[in-house]
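Read the figures in this text as sums done on the coordinates, not as results from a lab. Since this is a predicted model, take the numbers as computed values, not measurements. Cβ atoms are built from the backbone, for glycine too; each structure is taken alone.
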Structure 1
Amino acid sequence: MHNQIKARSRREIPAVNKVLDALGHYDLPRPLVVDLVRRELSRLRAKTEIPEFRSIVDLVRRSLAELRASRLRSVINGTGIVIHTNLGRAPLPPEAIRALSETGSTYSNLEYDLGTSERGGRGTYIEKAFALLCETESATVVNNCAAALVLIVRHFTGDKTEIIISRGELIQIGGGFRIGEIIQAAGAKLREVGATNKTTLNDYAKAIGPNTALILKVHRSNFFMSGFVESTPSAAIGALARKKRVPFVEDLGSGAFVATERMGIAEHEPTPAEALKDGADLVCFSGDKLFGGPQAGIITGKARCIAALKREPLFRALRCDKLIFAALQATVDLHLNQSTSEIPAIALLQFSEDELRARATAIASRLENLSAKVAIGSGTVKVGGGTLPKSTMPSVTIDIVPTNCSLADLAARLRNARPPVIGYIANARFKLDLRTIFRQQDDSVVDAVRAACAKTR
């Protein structure tokens with residue numbers, strides 16, 4: 001009897017075309033919509049009771065909405081986190097966007113020598129520019145900083161397999177990836193030295209042996225320790241490495257080139273030039289953090305080391321494409337020309353509170369007579385992206401308390417706006433931090449908030 005009921009229920013599953021007709025037009029490729037409908041109908045076959053047709057269509061609509069929401073698109077960042085990993089990290093400079101358009105929409109001299117009409121080297125200009133910017137001999141680029149570390153580890157761990165690293169630097173980066181696991185995946189063995197809170201120069205010295213491939217120092221860019229702590233300075237490690245003839249590599253992560261003190265941030269972020277002067281043979285850092293460009297891993301340092309890395313078979317698998325080179329080239333030019341005010345990640349950190357408050361006043365005046373209480377509030381901005389964990393700076397927020405829905409409902413409505421507006425809830429208010437919202441987005445913010453507060457359900 002149960003099987004008969006189940007069989008009758010399965011016959012009630014509608015045909016794919018019937019569901020498609022009921023859905024109407026969707027701004028997604030039709031093959032994706034058809035595939036999703038088939039998958040949802042297939043799941044229904046495993047159930048003993050089949051919903052009515054309208055409920056099935058509603059189910060498919062919800063699944064399509066989730067699929068559409070997963071498409072990559074622009075959002076308005078009102079979170080107060082400047083380099084927001086989940087929101088794409090550093091916004092690109094206008095010059096980089098122009099370079100992407102020009103290079104991506106036509107052919108380019110990516111690997112073509114315009115002088116000789118023969119095959120040329122990929123990234124020659126960028127490598128020279130980074131070497132100059134970092135005040136060192138040479139440089140190269142791969143697709144992210146983790147890839148840079150993998151390439152370095154794979155190169156130096158041939159006959160020798162041990163990498164010396166402080167226990168206090170075995171950090172975990174976004175998405176659950178741990179430095180130690182990345183190193184081991186590249187074929188090396190970790191030689192942990194010191195304690196979590198204290199690592200001395202003698203700890204490094206005692207660990208160096210015939211199987212030592214390199215000494216690795218990882219900048220603690222996404223956390224800090226205080227209290228009974230001690231960390232060996234790079235200069236001391238560099239001197240020891242030279243004496244013992246062991247390569248010394250420093251992973252800086254953040255890629256700061258502008259003195260953070262100039263941004264009103266008390267915490268100093270070390271620059272690649274500083275690390276190299278302290279004795280590192282190689283330094284690697286990210287292109288999409290404080291450098292303000294696209295995702296990339298930049299490696300700078302001694303020419304013989306860089307040349308050896310580029311001969312590694314793995315280098316080809318980790319190299320960047322023409323779009324990354326185009327955006328990176330435009331960004332490095334801005335640094336060399338000392339035009340960092342045109343780099344959004346840096347410019348956002350330098351806005352004064354007076355500028356932000358003037359914008360907040362203008363926005364708040366346009367949000368009167370809504371089903372919400374709107375006020376100008378204060379916020380605390382974080383740099384984000386695993387950068388400057390101790391540092392915050394004051395900011396100005398638009399605070400909204402809706403009267404026709406909950407704070408969570410308002411947040412959801414704004415996330416579903418076009419473009420989506422992302423904020424946060426604090427102190428029983430929904431807050432939009434203006435330091436991470438571009439001035440040209442103010443009109444969109446006003447429209448989105450008015451529409452969200454106008455909804456009755």
Structure 2
Amino acid sequence: MMKRKIYQQLVEWKEQRQGEVALLIEGARRIGKSYIVEAFGRNEYDSYLLVDFNKAPQMVHEWFDLYLEDLDTLFLYLSQHYHVKLHERRSLIILDEIQLCKRARAAIKFLVADGRYDYIETGSLVSIKKNTEGIVLPSEERSLKMYPMDFEEFLWATGNETLMDLIRKMYEDHKPMGQVFHRQAMDAFRKYMIVGGMPQAVKKYIETKDFDAVDEAKRDILTIYRNDIFNYAGDQADKVASIFDQTPSQLSKHEKKFRLSALKPGAKYRDWDDAFFWLKDARIVNICYNSTEPNIGLKLNEERTTLKCYMNDTGLLISHAFDERGIVSSDIYRKLLLEKLEVNEGMFMENMVAQMLTSSGHNLYFFSNSSENAEDRMEIDFLLQKDKVTSRHNIRPIEVKSGKNYTLSSLNKAMRKFSEHLTTPTVIHTSDLKIENNVTYLPIYMTPLL
């Protein structure tokens with residue numbers, strides 16, 4: 001079994017909540033939701049019953065309509081249909097792909113009140129408007145977001161249980177890793193970036209060490225995403241697909257801001273707003289908004305018409321970006337691994353940082369000012385808010401640098417202009433940790449620790 005951190009959260013939910021609330025695990029397709037919940041049911045309960053609404057016959061859907069006032073019959077039917085014996089307070093019922101049966105989601109209220117069993121719902125596209133229309137969302141439901149495998153989970157999967165502990169220790173002590181360990185960490189990180197965090201692709205990499213096979217696994221997932229767009233995005237489908245297709249080329253630009261004119265000359269953001277939301281809600285992309293002022297209320301200063309659109313998984317972005325010939329040749333993968341690719345590698349590094357910050361629970365913001373005045377003109381890749389807010393110095397400005405030679409003019413200008421608000425200017429790069437001229441330089445694999 002691939003070890004995932006969310007498992008521990010499931011154990012805590014079971015112990016602490018004792019069936020008082022159901023758990024809804026939402027995330028993109030193919031990130032391993034069903035897999036981990038089934039493993040949890042198998043290991044932590046006397047029995048578990050899985051209703052997969054993708055496969056369940058129509059009559060199973062109807063039972064959630066017909067027998068809510070007669071739960072004895074509902075449980076009897078489910079038990080018989082799935083050949084699972086249910087034990088009071090010792091069984092788990094999993095409602096998989098819950099978005100495909102709105103009635104079952106609305107039924108959570110009654111199922112939890114009944115108190116006999118524990119319930120976990122899983123789904124993608126859960127919060128899409130179409131999937132919540134006409135139902136009262138149960139207040140007896142707690143939501144947990146699941147993301148692609150993070151760097152530490154990738155290390156575990158590839159048999160390295162100790163490297164992240166060392167990285168954590170050095171980060172806390174503000175010390176460099178040293179040449180040998182830094183190289184080991186960067187080698188492992190590059191593999192993670194290229195393979196990505198989709199369990200299917202990671203499994204294929206572990207089994208074969210063959211990048212062509214890994215790429216094929218990732219293309220299958222991209223195809224599922226594309227099909228979902230046309231199956232579920234309704235009248236927005238064409239717009240959603242345009243954004244999805246344009247994401248790699250928009251990220252390859254120097255500024256990485258999404259230019260609507262690339263989709264349609266004269267396009268207005270208000271006409272595309274819903275399409276961006278759909279992709280974000282489906283967890284296919286991570287959206288980073290411009291904050292017009294890098295101070296405490298990043299959300300208050302959010303300018304939604306200027307945004308950057310990152311892929312949810314950098315491994316998928318690589319396959320998406322190089323699909324001219326239908327498959328990324330292992331040659332491109334090798335060059336990426338050895339830092340020999342003659343393309344803008346910055347897009348993959350920045351996407352990676354966005355991915356890691358998102359899965360650590362951060363909302364994504366950047367700061368951009370294209371003023372005529374050179375001193376005001378600046379671009380800061382990410383702004384992070386401190387956990388504990390104080391009266392000043394609450395925002396950490398972050399620049400991502402993929403090459404060896406770079407300047408920090410935007411970072412320096414920001415520190416001069418917004419010195420009241422900013423703290424700990426940080427550069428995320430491919431070299432080791434150092435602190436120089438009041439700037440913290442972090443190797444990219446330390447990003448999840450911010």
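Results, tabulated for the structure shown:
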item	result
Origin of the derived value 19.2 (mean count of other Cβ atoms within 10 Å over residues 345-352; candidates 1, 2)	1
P(r) over Cα pairs in 10 Å bins from 0, in percent from the coordinates reads 4, 19, 28, 26, 16, 6, 1, 0; which among 1, 2	2
Comparison of 1, 2 by relative contact order in percent (Cα under 8 Å, 6 or more apart) - largest value held by	1
If distance in nm of label points 7 Å out along Cα→Cβ at positions 17 and 297 is computed and equals 3.2, the structure in 1, 2	2
Identity of the structure behind 1.00 (criterion: FRET efficiency 1/(1 + (r/R0)^6) of positions 49 and 89 (r between Cβ atoms, R0 = 35 Å, to 0.05), calculated), options 1, 2	2
